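No value in this document is a laboratory result; all are computed from the given coordinates. The structure presented is a predicted model; accordingly, all values stated were derived computationally and were not measured. Cβ atoms are built from the backbone, for glycine too; each structure is taken alone.
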Structure P
Amino acid sequence: MRCASDFKAKHIITSPVVIFNGDKAIAETNAIVVGDNAVLGVGCEGHARFYDRVEKRDGVWKIVDRQAIYDVCTFNLPNWVR
C-alpha cells in the first residue's frame, strides 16, 4: 500500500573529499536536503557535512567514526505565517 503525501523531499549527497595518511584517512562529504509542501506553501533547505574517520583494516576501508555537521538550515514560510 502506498501512502500519498503533499510533502516532497530531495537529498543531494556529493562525492567525498578524502585525505589519506597511510592506513587512515579523513573523508568529508557535503549534503543538502530540500523539502517542499506546495499545498501549504512551506519548504526547507538544510546544508550539512559528514566528517568521517576511516581506517584500512585487514585490507578493507571502513568508517570508524562519523560526525554530522549542520552548517545552515532555512525555512520558507507563506506570507500568512509571518
Structure Q
Amino acid sequence: MICASVNAEIVHGIPSPDTVLHEGDLISLDFGAIVDGWHGDAAITVPVGGVSAAAAALSAACEKSLWDGLVAPASTGG
C-alpha cells in the first residue's frame, strides 16, 4: 500500500486524482506491505523542487530527531 500526503495533509492520506504538485510542496510517501505475516513500513518526506527555508528547516529537524531517537538508549520505564 502507498499513501501520499501533500504539505499539511494528514499522514496516511490519499490525495484526490486532481492533486497537482507544485514547486515548494513537501510530499510524504508512506509504503507498507504484509508478506507471509510479516509487516513492513517505510516513509520519507521529500521536497518538490526548491522549498522555503522554513520547510527545509522543518524537514531537517524532523530527520535529525529521527536519527537522534534511533541512537538513544532504550528507556527502562519508571
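Once distance in nm of label points 7 Å out along Cα→Cβ at positions 4 and 60 is evaluated on every structure in P, Q, the highest one turns out to be P.
Can you say which of P, Q returns 46, 37, 20 when Cα extents along the principal axes in Å is computed? The value was obtained from structure Q. Out of P, Q, choose the structure whose coordinates give helix-only ellipticity at 222 nm (-39500 (n - 2.57) for each DSSP H run of 4 or more, over all residues; to 500) equal to 0 when calculated. That value comes from structure P. The maximum of distance in nm of label points 7 Å out along Cα→Cβ at positions 20 and 52 over structures P, Q, that is, the highest value, falls on Q.
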